[in-house]
1. Quick check on the output: 20.1 is Kirkwood radius over Cα pairs in Å, for residues 185-328 alone, derived from one of 1, 2. Which one produced it?
2. On distance in nm of label points 7 Å out along Cα→Cβ at positions 25 and 105, which of the structures labelled 1, 2 is highest?
3. Quick check: 21.9, 83 is what I get for Rg and Dmax of the Cα atoms in Å, calculated from one of 1, 2. Which structure matches?
4. For the read-out mean count of other Cβ atoms within 10 Å over residues 89-96, a value of 23.6 was computed from one structure; give its label from 1, 2.
5. Compare relative contact order in percent (Cα under 8 Å, 6 or more apart) across structures 1, 2 and report the one with the greatest value.
6. Tell me which of 1, 2 gives -8000 when you compute helix-only ellipticity at 222 nm (-39500 (n - 2.57) for each DSSP H run of 4 or more, over all residues; to 500).
Structure 1
Amino acid sequence: MADDNTPDSKSKSMTEDDIAAVEHLQKAYRSIRDEMGKVIVGQEEVLEQLLICIFSRGHCLLIGVPGLAKTLMISTLARTLSLSFSRIQFTPDLMPSDITGTEVIQEDKTSGERRFQFLRGPIFASIVLADEINRTPPKTQAALLEAMQEHQVTAGGKRHALEEPFFVLATQNPIEQEGTYPLPEAQLDRFMFNVLVDYPSETEELEIMRRTTSAEKKELAPILKGEEINRLQEIVRRVPISDHVTRYAMRLTRATRLRTDEAPDFVKEWLSWGAGPRACQYLILGGKARALLHGRHHVSTEDIDKVAHPVLRHRLITNFNAEAEGITTDKIIDRLLEYVGAGEVAGAKA
């Protein structure tokens, strides 16, 4: 059996230029953490997951109660990456054209000729913060999700390409659901990660109070440019991964499908629906990006485990039994990691 830390012979090796770029990425990652630490207290795991999404060319959904600096974190990240930033506050009366843009009639003052001109909406930015995405009707949500998938918008029968790199980082408030429009599961699946933003520790909250109640302002230095991020996104996809680790990610995903033989009994008891193939793709891409951020040029099963929760938690649909017993998707993922990991150990011994 192949070592899970060794790429197989079919994997393309990285070039010297790629390795140099990876070293640059690792230094940039440390610098970004240092710069963001000037403004954001704690939340290091959330920051790492955001960067994994960005370097994997994915989109991210952040869920947390108000006041946890979700918006500040995303705007600060945009400043350290030297990227254009746009914030859209989603409301029940927001129309698709309010985010994508619209065509208006403009008159040429010299010739008097009238013609349609497209006015770009706030979606035309490298990092788009979709604040409280579940507060707007499905039609507007769909317009945003189409831009996420196609990296373009259509207005007046014409296609307008979005600038690269392009990321949507959306937020949701989990405790206030009245008057909201929950994203359907098919649309949630478009997000690579579902990241939970938790309360700070006592020490972190004390530091937050000190910083936010003083007059001191922090200047941030830009670390990476858009061209560099595009280059690093290509390198992430060339990171070698062994067949063993690929199969590990696939087994983890297939074990969530209750109508298959691979599903354990607890999955059949607690889930009404499992994850699709996109989950496996994002497990592998997320594992590759995490490996690079941690100074390795190959993917291990540990990398897959570390991205399993943000990849799977919005792709597993619990049933009444799970809700009645207080079983969350995170608890099910914990059990899945133990189950698939135990199978790995048993296979190695055999």
Structure 2
Amino acid sequence: MYAVILAGGVGTRLWPRSRQNSPKQFTDITGSGRTMIQETVARLEGLVCPEDTYVITGSRYADLCSTQLDGLPEANVLVEPEGRNTAPAVALACAYLQRRSPEEVVAVLPADHLIQDGAGFRNALRQAEQCAREGFLTVLGIEPTNAHTGYGYIQRKDGQLPLSGDLPAYSVNRFLEKPDRATAEQFLADGGYYWNGGIFVSRVRGLLAEYEKQMPDLYEGMNRIAAVLGTSELGRVLAEVWPTMPDISIDYGLMEGAEKVAVVPMQVGWNDLGSWDALESVVARDSGGNYPVEGEILPMNSSGNIVAADKRLVALVDVDDLIVIDAGDALLIGKKESIQHVKQVVEALQAADRTDFL
């Protein structure tokens, strides 16, 4: 099985730790001692070897990939000229993989998600691999723990697919956009709905067939790139073709229109860590009711605070439910309920041309 890791984004909602020069996926957000992309590769151990692991990223981050992923062949860092969303990025990977083995299975994974149960994740990925070998485009569905309105959902059909393995698999009925609160609560009550975490598994040939059927222009562009791989023409063709690629996700471009799609549910402590308050469900709560991600805190009549400051002591006096993130040259302090507004901080810095803090 191949693995394609998508590592091109910039997580502005995790400023000030996530910056343009070192975005979320190349940062140790949880205090684990490893960056998120390192964690992503590590949890594939035993399933996918480094020679079969590919990372798609921008030119700005190619060196970071090579530096952080010891053992990954340099040729396996695939550089997209500019970000065009996940459908073109995966197509670029397919241009390489079809030359190696189009019948092989590929798993497509985001580089910046947290999964706490690595063994459970590998079991789910093995089951998804089996589905893929039976001809399904397969998505890993996260069993919802609450009526979350920030994720897309997957609805399964009734009745398990007749496959062996420790985990069930189901045909997908439909993909659904991010719901409102009432709809999300109804999904949870009805059952059979899963969060879409953006993890897909398929034969390379299956993805190619869907691109040809559903996105023929992108498919043609991908074939132009594939034709010049390994030649001096690659840079020129990429520069010509890439701007014509549609800016669209693989969910919209392929998965929602595919006819033979399966879902393997999993409950593995998944979290996309989309904002700092997500750490509340990841970091252990201390005896005072606070969440020390990094560094030492001294709470005085304070609880519910999330603190990451590894180079200084943080004293908290009569404050609750704050988020304190120290990045050395910038300090973020905000209420949990308002922390999504950190994107406005980034926008204000952009407007003021404070690139030193971006």
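1. On the way: 1: 18.0; 2: 20.1.
Only one of 1, 2 returns 20.1 for Kirkwood radius over Cα pairs in Å, for residues 185-328 alone, namely 2.
2. Working: 1: 5.1; 2: 2.2.
Top value of distance in nm of label points 7 Å out along Cα→Cβ at positions 25 and 105 goes to structure 1.
3. Structure 1 accounts for this read-out.
4. On the way: 1: 15.2; 2: 23.6.
Label of the originating structure: 2.
5. Values: 1: 24; 2: 20.
For this comparison of relative contact order in percent (Cα under 8 Å, 6 or more apart), the top structure is 1.
6. Numbers: 1: -14500; 2: -8000.
Corresponding structure: 2.
Any read-out appearing in this document is the output of simple, stated calculations on the displayed coordinates, not a laboratory observation. This structure is a prediction, so every number in the text was calculated from the model and none was measured. Cβ atoms are built from the backbone, for glycine too; each structure is taken alone.
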